[in-house]
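Pasting the structures here.
Derivation of every value follows stated rules applied to the coordinates shown; laboratory data play no part. This one's a predicted model, so the numbers in the text were calculated from it and none came from an experiment. Cβ atoms are built from the backbone, for glycine too; each structure is taken alone.
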Structure 1
């Protein structure tokens, strides 16, 4: 199933990219990264003897498909023509795709896709990065927040719209810091160590500062991105900007709220488990 899905994506996405015109060809390097990531997972899944659970495979398919949708096809065209489309694309890269890919736990499949000698060298190296990334929640939170605020400022956002290479680089930065941040939230559960309190705190703080940015866009009395193409389906340019703010504020906020609720529940369960039982 995953092989068929990857093959179908490899056939559909190039035609979609070409349909956008010659300027979109600059984004092909991102496309090939996407194809190789899907093909590598499919090959590793085929080779592995111990198959992951079905819901983890489904999580990878969903995350990979949403990533393809966000970077290519109608979503990319919508993002270039409206602020609301741009914000939808950004929230997929920051808050939806990363947790789905991490829940899939694809690292064993990617290692299985490598030749045996390369796998033996890459395994310990990948494990060190895996552990180190989970042990730096403060840095993950700070970098994630900095990237969100920096690239939603009027000047940097307009610059990324005008320069294709920078635009693609920002998208990869969103995805990379998103993976780092979400992994720092999941690490206490996955690595079996303490840290639920900080993880919950950083989830709540991220909910707050992204909600603040969304509210700023929603209630701004004037255009913050006057050079960005905007307005669609009868929406004025200001209404389009307000819709973009609502997308970050409400759907994006719900994702971070859900993460905080889950972390709180797991932390409470672990605390109760560690409490001494009443034997009398």
Structure 2
């Protein structure tokens, strides 16, 4: 079982990913973003996303009802169905879902975002949360019938309302609950870069200790992604490959180890050293 996370950038080679998926012959669940589509749609509608930074330095999109509507249009609508279309054209019998459908991703709404401005601390409340579990029975039933689930936000909160969540966190609960042995993250870069401005600085492998150092010094959305990656390693420690989603064969290359690879064995060694 593999989990494939497709980034939301414009240059991701979705048809190539679909062709690779058709050729590998293993069960997979796909999770995707759609930030480029969302931003284009928001601009066309005159509804620019509001970005907030928490007191800990983590940035996120403030998810009011307008933002949820944009998620439904961009993520669960246009992007999801275009990815399903590409899968179908490649011979992959994909089924597009957002976390609300069948409560396939169940979450818990955040209590609030603590922000600091002008020397004062305040709590912002929005329609966001963290995934807690997935509907394993539904996903396994789809997989058993030969379908490939293609998932995105929004997810369901405790009362069945639509809430935003980080796709990296969704990948984490999917990998845990489905006992995935491999997680592939396809991004708009050759892998994790030591120098964000130098594509040639991609690193071949990443140890947990180095990941922790990156996390401590990072900011913005990159910090959030590193935190999610760290939790994934601690929760279920699958093989993780972060690879170039723009390549001709994005998924095949990633499974061949082309990109940045984080192995469960690296986590085990780090855990042993900590005692």
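Quick look at the numbers
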item	result
Read-out helix-only ellipticity at 222 nm (-39500 (n - 2.57) for each DSSP H run of 4 or more, over all residues; to 500), computed value -25500, structure in 1, 2	1
Identity of the structure behind 19.9 (criterion: mean count of other Cβ atoms within 10 Å over residues 37-44, calculated), options 1, 2	1
Which of 1, 2 leads on mean projected area of the Cα convex hull in nm², largest value	1
Read-out FRET efficiency 1/(1 + (r/R0)^6) of positions 29 and 261 (r between Cβ atoms, R0 = 25 Å, to 0.05), computed value 0.05, structure in 1, 2	1
Per distance in nm of label points 7 Å out along Cα→Cβ at positions 101 and 165, the highest-valued of structures 1, 2	1
Highest-scoring label, criterion being mean count of other Cβ atoms within 10 Å over residues 93-100, among 1, 2	1
